[in-house]
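Read-outs: derived from the displayed coordinates by stated rules, not from any lab. Source: prediction; values computed, not measured. Cβ atoms are built from the backbone, for glycine too; each structure is taken alone.
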Structure 1
Amino acid sequence: MAALLSSTVVVTGGASGLGRAVVERFAKSGAQVCLFDINADQAKETAARIGAIWQQVDVSDPESIADAFNAARARQGQERVLVNCAGIAPAAKTTAHDTPHDPGIFARVIGINLIGSFCCASQSATGMAELDPLEPDGQRGLIVNTASVAAYEGQVGQVAYAASKGGIVGMTLPMARDLADKGVRVATVAPGLFRTPLLENLPEDVQESLGRQAPFPPRLGNPAEFAALVQHIAENPMINGEVIRLDGAIRLAPR
């Protein structure tokens, strides 16, 4: 719905990468945008550049999330759109060099990527349910989560990351069903290999080699293309309970 594009939007992980592209896209559409990020310096710079507001948030901490939503709503009202992009991707095998996977690292990945997305979605939906419905369908809000193709083809060393993103895929449909009677839609985007800070730190020839793994187009994805899909989801009320791969038809090899 066009009304969502000019409403109030919260983007987690909005200071960099995919989240920053979403923030920029919605700001250009006329939305009031608040970005949540753990990195205060990056969040402040991004928000100032595009005329948004920001909150420093640890998405693994429900109290930090609640405080951030309260502060954002005090300044710009209840959000109608939440886009969850915050996440981490440390690499570790199930066991390596006679040492089991650090359970603390596994728990941290699940806590940020999966539980963080759930807690943000749950708290946001609670506020959305109190909004006046929009015409013509009675929609009150939209939640877009970010998974990964690793949810389906996790590579060596991605066991924690793949588990966290698989959980996001798994909660998409039941969350959409939970919120249907409240007029809140839920969708998930599962991106492939995108030019985000994680990959931008690699040499250019390595980035190009990774990009060529995609059948077409044979390159890394642009964060603006991710943001364009999120915008389309906001515009298209029939997208609900769905996970959309955005990957150039790539299927990840084990390594």
Structure 2
Amino acid sequence: MKLDSSVAAVVTGGASGLGAATARALAAKGVKVAIFDLQKEKGEALAAEIGGVFCEVNVTSDESVDAGFAKAREANGQERILVNCAGTGNAVKTASRSKEDGSIKHFPLEAFNWLIQINLVGTFRCIAKSAAGMLTLEPMADGERGAMVNTASVAAEDGQIGQAAYSASKGGVVGMTLPIARDLMGEGIRVNTILPGIFDTPLLAGAPQNVRDALSASVPFPKRLGQPEEYAQLALTMIECGYFNGEDVRLDGAIRMAPR
């Protein structure tokens, strides 16, 4: 897909981190970008910076996502690109015993469901609604109507202690990539997923330097945290390369996560 001002994109979780880097990279190519996020101040500031539009969206809500797509399409036209970066995480053991009093507790099921709703169902909600919109577009010269990039995590394949819910949510994103690509193959819509390793995002920005140094040292090569711009670079490759479809790609410096 050629990226220029004739193309519109939606980036969920686009106000910061991986999403913000991708929104900037798309805008630098001339693409009209809509940012979906709950961080209104950051989202509006970035939209102003790149000449895009900010839509305050909660990906767990049909009504909120519908309103976001309506606003984005009114401003930029029907999107040909969707990049799903909205997500969150938590870390709680499936079951554990207290060292203080021996009491036993298990992972709160409402917390498990909350994570699945954001990371997995929220991703699919945006995919389904964007795909329906893309079907209204005339195909481009090569028959393509659109391209989607989803965000999973290396935890989908080697989740650590306490990451059962997070790994399940991201494993679900990986697992549905190929079936969705097959669902949409007759309509000229490609679907791929990136599995980032340890990236320098706002989640790690507040971590003590010794923690950041230890995380960097755990990466085989290069021994540093991934940069959001590197995620954006791969996302744009997936979008621009017309033969890239149905793939799940680790972007992790060759790391394989230890149990803890």
Structure 3
Amino acid sequence: MSRAQRIAWTLASIGVGLAMIAVWQFIAWKKLVSPVFLPGPVQTWRALFDGFSQGQLGEQTLETLQRMVLGWVLASLLGMGLGALIGSSRAARNYLGPTLEFMRPLPASAMLPVGIAFFGLTKSMVIGVIAFGSIWPMLLATIHGFAAVEPRLVEVGRMYHLSRIEFVLKVAFPNAMPDILAAMRLGLITALILSVVGEILAFQGGLGSHILEASRAYQSPDLFAGVIVLGLIGLVSNLLLSVLEDTLLRWRRT
């Protein structure tokens, strides 16, 4: 895609966003939906500004970010480590494949009651659930990347007498890197969702508690402000990982 095309797509995206805000303002202005449930953009912006300047919205955002990143990093390390062990062994893939396919569809939010029963309403429980729900994209992507190494590369590794660790670091891991980076982006969004769900159910503060308290008090501007912050976190996180992916996979374009 040329530079002019990228600029055109960017402007088009901004235009769509502005159009959505205009429709939102029109609905709020005409009161097609009760202001109790749908505030206007101006009220939401004021609540967002006041929340960061005078309220606890900034602190709550940092709490959610901390849980999200910690759970995601834990899931990434465990997923890549276990995925490398399983993916580099055909026997392990055959034995553990059915078990992984059984556990993968389990919704992580359904594990919250189990986590509460074992660990109580603690921060560690929330982080554990985040890690459990976020690990599957990285784990399965690593297994797939290691299992998809071309046989010719395996023969080259044998010709150069590469050890198991050398083969993993120099051949298998670079081969799996595109799949892993794509899975890390998916896992990070999953971590954000589970952070909010865990905060709501376990009453652990953060943006989840902010949204819950605002909804109970019918403070729709504060509720929408929290939702906008969540959207911004997801957008910025995705952009940062996109930059990381472009940097690490630059060799694919050469």
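Identify which of structures 1, 2, 3 gives the largest calculated value of FRET efficiency 1/(1 + (r/R0)^6) of positions 114 and 138 (r between Cβ atoms, R0 = 35 Å, to 0.05). Write out the running numbers ahead of the final one.
Numbers: 1: 0.75; 2: 0.30; 3: 0.95.
If we compare FRET efficiency 1/(1 + (r/R0)^6) of positions 114 and 138 (r between Cβ atoms, R0 = 35 Å, to 0.05) over 1, 2, 3, the biggest value is for 3.
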Original post:
For structures 1, 2, 3, which has the highest computed value of volume of the Cα convex hull per residue in Å³?
Top reply: 3
